[in-house]
Every structure is written in C-alpha cells, then in structure tokens.
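Listed next: structures, encoded as structure tokens.
Each value in this text was obtained by applying a stated rule to the coordinates, not by laboratory testing. The structure displayed is predicted, hence computed values, not measured ones. Cβ atoms are built from the backbone, for glycine too; each structure is taken alone.
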Structure 1
Amino acid sequence: MILSETFDVDRPVVGMIHLPPLPDSPGFDGDRDAIRERMLADATALADGGVDGVLLENFGDAPFYPDDVPKSTVAEMASLATALTNGVDVPVGINVLRNDASAALSIAAAAGAAFVRVNVHVGAAVTDQGVLEGRAHETLRHRDRLEADVAVLADVHVKHATPMGDVDLERATRETLERGRADGVIVSGRGTGEQTALVDVERVAAVVDGLERSPPVFVGSGVTASAVGDAFDAGADGVIVGTALKRDGETTAPVARERVERFVAAADRSR
C-alpha cells in the first residue's frame, strides 16, 4: 500500500540527504544558512537526477542522543524539512538519529513529509548509544494523535547495532510488521555504506510473502548502480541509497548528480 500511495513507481529509489552538524551538536560550525543551502543543493541533485523520494537525516549530529533529541534539533529539522518539502516534487521522509521516532513523526506532520524511518521499532539493540528499546506502542499512538498521514518504515536488525536476545531475522521481521504494525521494513548491512547481504533480503522478503498484507521491503545500505538489480531480484521493493550517490563515493560529500543519473538508469533497467 505504501508504494502505491507514497511513490509514483514500483521499486522506488530513495536518496539520502545527510545533514551536516546542526546547532547543539559538537560539530556545528555556526552557519545555519550553509546547512540549508547544502540540503537544498543535495535535494535538487537527487530530484533532478531522477530519484523517487528523499530521506532527510541528522547524520552529522554524532555523538547521537539515544531516543530523545533536544528541542532545538526538532525545531531545526522541522524548519529544514519544510523548506525541503516546498523545494522538491518527490516524497520526503524523516529520520531523527539515533532513534527518536516521536520527533521524526512530529517533524513529518508539521512539514508535510510522507514517511519516517525508525531504527529500532520493536525489540532492543545494543549500540554505541547504549541499549535502544523499540517503542512501537508509543509511535503508532502518537501518529494517531497527530492525525498524521505518515508511513512508518522500520529497520530490522538495524545497522551499527547488535540485536538483544535470540531473535533471528525472520522473527524480527514478523514482529516488526505484525506486532509492531510497521508499514514497511528496511534491511541493511552492518554500517553506513556497507553492502546488505542478498541472502538477508531474500529471508526478509520470504517472510513478507507469507503475510496477509504485502508491506514493502527496502534495502537500506550499500546499494550501488551495479548492484541495484541484484537487490530487486532478491526481493527488495525499493532501495534507500546515500553513499553511492555522493561525490567520490564519500558519505559526507555532496550529492553528485551524474552518480544519481547512473544509479537511476540502472534501477530503471531492473524495474
């Protein structure tokens, strides 16, 4: 349902916008205008290059708050997200690192974004921020209170983390979708820009195929132009791509439109 309601194509390509450090983070350089200009330049390169959606993330704010970012971060991202939704004609998503789903939903609702990414939606994971616990019960009720038409895409065995307990990928997928009631799932590699194992995509897709509903499966890291066809063949319904679209393949570099065009062309051949 999310694919038909949110994106204009099957197997969408969602491009990442990694924000530089925001105010109230250690790396902030004091120049708000530069952050906005960089965001809009990346968004334009992504949209003009042909992506089907963009995902805004406070990537530069490390070290991250575990699950409750400062009000200043929410305000800054809401302002930026509003400029973004007004500046591009593709669906916009919000991810507030490390795992502040409430903030992401609030920003999305205020700015008119279409979806959020939640890193730990159910269960618990050990991360460099400590133990993160899923709050699906709060997230979905908060969405209802906001009356927000915002889809929740949730990671399964999220990157930069180790799941707690004896929960295999299949069980985590089922619980994220059935008990956590996420609108779609994301499967990734171990870290930002690291390749997602195709066997993991196949395992997650197999679980989804056995459900009564058909939520989408997104690959969330490490997809390149040469590998996007393999991701779709393994069962992915969409891809979220960042590093491969950056100048020289560097995660923190600006988006390179020519890389976007090559990636989208490769995806188009596989759709």
Structure 2
Amino acid sequence: MPLHRRLLLAAAVALCAAPVLAHAAPVDDPALKAAIASPNRTAASVARDGARHPYESLVFWGLNPHQTVIEVSPGGGYWTEILAPYAKTTGGNYIAGVADLSNPKISDGARKGRANFEMRFMDPDKYGRVRFANFGPTAGPLGVPGSADLVLTARNVHNWTVQPGVADKIFADFFAVLKPGGILAVEDHRADPKSETDKGADGYLATATVVALAEKAGFKSDAKSEINANPKDTKDHPFGVWTLPPAHQSAPGGQPADPAFDHGKYDAIGESDRMTLRFRKPG
C-alpha cells in the first residue's frame, strides 16, 4: 500500500478513536467572556460570532490564563481581537504568525498587509504587547522550541495542502514550537462526507487529511467537536467555499464580481461546515 494511503488509513482509525465532544467542557472564564464582549471588537467580527462560536471553540481548544498562544495566519484579525486582550488580562502572551519578511519573494501586498495588521494591534492599552513571527513555506522557526502552550490555525490548512511539501513543513514548525503537552487547535472547512477536491482547492478538506498531517508531524489526536458544524452546507458551490458568506464570491478568481449573481441560496446556508480539532504534543 502506498505511503499516503497508509497515512490516511491510520488517520481515519485515529479519528474514530478520538473522543467526539458536541460542545466544549463546561467552564466559566470571565476574562474570556469579557474579551469577547469588548467594545474594541469590530462590528464585522461580532456579526460572525453566531457562526464561529468563539467562547465554545476557545474553551474546547484549551485556552487558559498565562498561556503563550501563537495564532498562524490570523487573516482579518477575528481571533486576534479576542486572544490579544485575553493574554493582556490573564498574564499570557499572544504572537501572530504573519507574512514572512525574510522571504525575498514576498509580495508588496503581503508586506503591506503585515504592516497594516501590526499597526492595527499596536495599542498596548487595548491589546497588550502583541508580538509577530515570520510565517510561511520558507520561514524559520515560529519561536524558541518548546515555548508555546497553544498554536491555533483557523481556515488555513487547505491553503497549504495544494502546494507539495508545504503543509508537512508547517505542521513540523507547529510541533517544534509547542511545549510537551501543548495543544494544536485546528479549524477548517470540512469536505466530509464528500471527497476533497484537488487537495482542498475548493477550500474543503477531508478530516482524515488534516489528522494525517498532524500525526505525521508527531501529534496525537486529542478530541474533535461539532461546535462549528453546519449540516446545511452542501459543499458543491460554484466558486468553492468562497461562494458562501463572508466571502460572497460571484465570479472565478481574478475576475470582477458578477452583479447579477444571486447570493440568496448561499446566504441561507450561512458559513461553511467546519471541522474543529484538537491535537496534543506528547510529553
């Protein structure tokens, strides 16, 4: 049996063995609730809370006071708006893995995007001391080996699987920076029960693919949750997952938006059906 099939088979077995938690363990974290309720969060982020379940997701992933948390590829800053103030309040550290400035091939857009992101979260009164790490397919380590308690990546793995070898390198970086016993938290668009298309080119990945990547890097499957499930998502949209909110794509990539495209059907579906996984570094 080819190696990739053995890895996927092992991942499927491990996935079946991992406990399924419909909701996060019951805890009460006033500091996390306060960070989510903060008036410093953007209206656009707050509007998505019903689909992204920030409190339940972060509790499930094991967020706690005093932790060093690295969020990789934070995008528009949805989680940063919560995690950075939480770290400030609870004596933790928040680090964003953003565009790799050491890469000579970095685009002007990526460089400018990182600069804007850093500027947005530079107010220590609101966000504490946010730190930034180079992240990417050729970047160095995310930090000192064994220095992080939790690494979070949300809706990103499908971007790495379409490039040969990139996902393996990135998951190895996650494993290296985490402490023994540290947590890797993953959320991504879920292809199951359908098959993934071209290694996630439509944005959807098989859960077994993500589990295989994590376990190949050395992680152990710890738990999975249905917090971010959406049974209305048929996963057969004309422009992949980006047809759905919040992207609302209406034309092929690189082409102007189609003003005649009817978004009604896709808005009724809402945001994608997503896997919510927790892995642990042994030790």
Structure 3
Amino acid sequence: MKLATIRLDDQHTAAVRVDGDQLVEVGPPDVGAVLAAPGGLASAATAGGPRHPLAGADFAPLVPRPSKVVCVGLKYQNHIKEMGRDLPEHPTLFCKFADTLIGAGDDIRRPVETEQFDWEAELAVVIGQQVRRADEEQAIAAIAGFTVLNDITCRDWQFRTREWLQGKNWDSSTPVGPFLVTADETGPRPALDIRCEVDGRVMQSDNTGDLLFDPVHLVRYVSTMVRLNPGDIIATGTPGGVGHARRPAVFLKGGETVVTEIEGLGRLENRVVPEGA
C-alpha cells in the first residue's frame, strides 16, 4: 500500500491512499495522523473517501509534524571513504526539526548564509507504532514503511564545530515523500536502487542494501535511547557522490532542479531557490 499527504488548499491537507491513477482520501489529515490512530494502516487500506487524480497532486511533507526526525551520518561505505573517515562502530546520530520538512515537489529554500549547499539522497524509515528498547521482532513490527528524503546540508555550517546540527536544520530545506510504501511490500530491510540527479546529471547512485546499519538495527539502536512514536522518521544516511567530496567541490547555487529517487518508493523533484524569493 502507498499512502501520501496532499494539500487540498492553503489551509487543509488530507491523507490519501494510492489506487491506480487516483488518490483516495482515508479520513485523517495526514499520514502521521493515520499512523497514530488505532488500526490506522488497516483502516486506511479499506477507507473510501473523496478521490483526486494522482497526476498533478500537490504533495505536502509526508508526515508534517513528526515528534522527531532522527538522522544517521556515515552509513554507506563509499560515502564514509569519500569523506575521509573510518568505518564507525556505532551509528552517528543527529536530529532534524519538523520546520525543515517540505513536500515532494516544493522549492528547496537556499539560505543566504551558506556558500556550500549540498545534496544527500536517503532512504527514510517511517515508524508505525510506539516502541522503546525494541528487540528484533519489535523493531520489525514498528516499521510502518519507507519513503524518500534528501538531507540538504549547509556544509560550511555543518563543519563549524564537531556537532552537525547547525548544518542540517535550515528552514524548508528537506524534501520528504511523496509516498509511504508499507513494509509488507518492501520487507524490513529493502535493497533498492537510490539516486540523486542535479539538472539531469547523476550525482549519487547506489543500493540501500549497502547500508552499514540496516533499518531494523537503527530502530533497535535509536529506541534504546528514546521512545519512537508513530510518524517519527529515521533518515538512514546517504551514499557517495555528495558535492562536498568532489574535486573540485560542487554546490547548489540556486536555480538547479534536484531529483531524488528510490526504486519503488517514489521521486522527489525540487527546485533550489533563494530563501525569500
């Protein structure tokens, strides 16, 4: 099953189920609310509300207000090597705020304060039920499904200090969506082709099966530390090919179109525009 959150107008959104070339409203205002409701996924699979064409849909952030977005750095071996680091023993974690999230076709706002605006295509885990200190079975059960995310980063701010948060949390910079593809379709450890293009040039191309720490491991690890709630997102890290590691380095200046795609999960297509434009 595929679910999404679409904008109906400037004030209202709706959670929808993909049914061929149609989107069927399932009741709650967004996918986060679907997951938080008792029997949410089961109800969404059979609900029959108003229909909208899939073509031309205005996708909001898949989960507009997750209680947390946990991100993982240094996850693909080729990216770790291109960044000049050793393979980590444990996941490197940081967080994003909900204000960073945008929809699958929304503009990425490039801050005036950065000269090093970079892309990071990522597989994102969406949590479907509350879990703490999960074992293997509980972690698998807690995964509602997967989506696409691009962890756009201000590298010059990221590396001001040893902590990365200030490079990762710029307003309206992180597209996520368009769909939640449920884990019964992908399995809990999907091996899917992932790629990122900038103005038609392939910058990243890999497979999510190459993750150093797989989604189940990450749910177990993060839930040891903090409760995971329905609608929470874990961004699993990016493969090699980021602009910062290229020689010479390549960064987003504004005007580019960034396409982030994962096999079977969907496609983000976002134009980079100056903040305030």
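Consider the structures 1, 2, 3: one of them gives 4.1 for distance in nm of label points 7 Å out along Cα→Cβ at positions 118 and 206 as calculated from the coordinates. Say which. That value comes from structure 2. Looking at structures 1, 2, 3, which one was distance in nm of label points 7 Å out along Cα→Cβ at positions 54 and 190 calculated from, given that it came out as 3.3? Among 1, 2, 3, the structure yielding 3.3 for distance in nm of label points 7 Å out along Cα→Cβ at positions 54 and 190 is 1.
On relative contact order in percent (Cα under 8 Å, 6 or more apart), which of the structures labelled 1, 2, 3 is highest?
Details: 1: 18; 2: 21; 3: 24.
Once relative contact order in percent (Cα under 8 Å, 6 or more apart) is tallied for 1, 2, 3, the winner is 3.
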